[in-house]
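Just so it is clear, none of the values below were taken in a lab; they were calculated from the coordinates. What you see is a predicted model, and the numbers here were worked out from it, not measured in a lab. Cβ atoms are built from the backbone, for glycine too; each structure is taken alone.
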Structure 1
Amino acid sequence: MENRDDAQEIQEKVERIISDPLAKILMKNSHLTEIQLQTFLIDILANNIVDFKMAYEQKSKLRPSKTPITRGSFNHTLRQARRNVTRTINTILLLGYVGILDTPKLTPFTEIANKLQEYMEAYEKMWNKTKSSNLDKNKLNTILLLKKELEDSLFYLNFNKNKE
């Protein structure tokens, strides 16, 4: 049986990601449903956090649900998520291969990707720091401003994309 602390850590990370407004915007415009993303995250996090190989039956119990999720249902959703992730990555590779990634039309996506990375690094540092000490209000305000800017950029980018 998995360690309760490991299971709780996995569930907390999944919930934090799923409830994040930036993740919601990105998820809405991705090839993954919320359940597929939850399942995929549980699988990845369980492999990275737990010291032993967690069985899929145990992983299925980590996904939030009003009713128990069977191992088969978990595995089916995981296969769908992996397929969607693989297809998305192959699409990006194809665009790079044919030279489309370097076009000016995709520059806003690259800029947002860089800002997202910066935000995630700052957010992770802040999250880890809150566990050990008091939070620096200035750093928190900077992170919140960056988050708002990203939300606006993603909304604008997806709004313009949907107008075309």
Structure 2
Amino acid sequence: MNDGIPIRPATAADVPAILPMVRAVCDLHERLDTRRYDTLADVLDRYARWLPQRAADPRSVLLVADAESSASIDGFLVATIEPNIPIYRRREFGFIHDLWVEPAARRRGVARALVHNCLHRFAALGVDQVRLETAALNEPAQRLFASLGFRAGTIGMLRDLSAGDQPPAGA
């Protein structure tokens, strides 16, 4: 299923190599929609604390694609099992938070292998639905996920409020 692409669970030792990719994900999102993806200045510090927890958590998925020609990695995926709101029958679902493949490794099936591996791991944990969000302008990601059987489940919308949206004084 991985087409020979070496995918493995990440460890805490992989986090320093993943963090530059996290920065790239954040930068991409900010370029696509600055108002939606306005990350905090300490985003990498937060991920540096969060990713080792995901590596150790048996109900999380943190994967890396080992680079063919070096000791580095070509990409990563991080996903967790999330609780659903209690009005629905499905109690929990898998959620892919981030997926990144280094530009030099793209178009070789790395992203596809990471997602397939993630789906298999979630299925082994008894998860029967996996969700994700992708930026509205990130058409390559949308095509990838659609080709892997994902469908649009919602259409997220947002509106920034302005001073004109404030209630009148005394209201």
(request) Identify the structure, out of 1, 2, from whose coordinates helix-only ellipticity at 222 nm (-39500 (n - 2.57) for each DSSP H run of 4 or more, over all residues; to 500) was calculated to give -10500. (result) 2
(message) Using distance in nm of label points 7 Å out along Cα→Cβ at positions 76 and 140 for the comparison, can you identify which of 1, 2 gives the largest number?
(response) 1
(message) To test your reading of the models, identify which of 1, 2 gives 45 for percent of Cα pairs over 23 Å apart when calculated.
(response) 2
(message) One of 1, 2 was used to compute semi-axes √(5λ) of the Cα gyration tensor in Å, for residues 36-107 alone, and the result was 33, 13, 10. Which label is that?
(response) 1
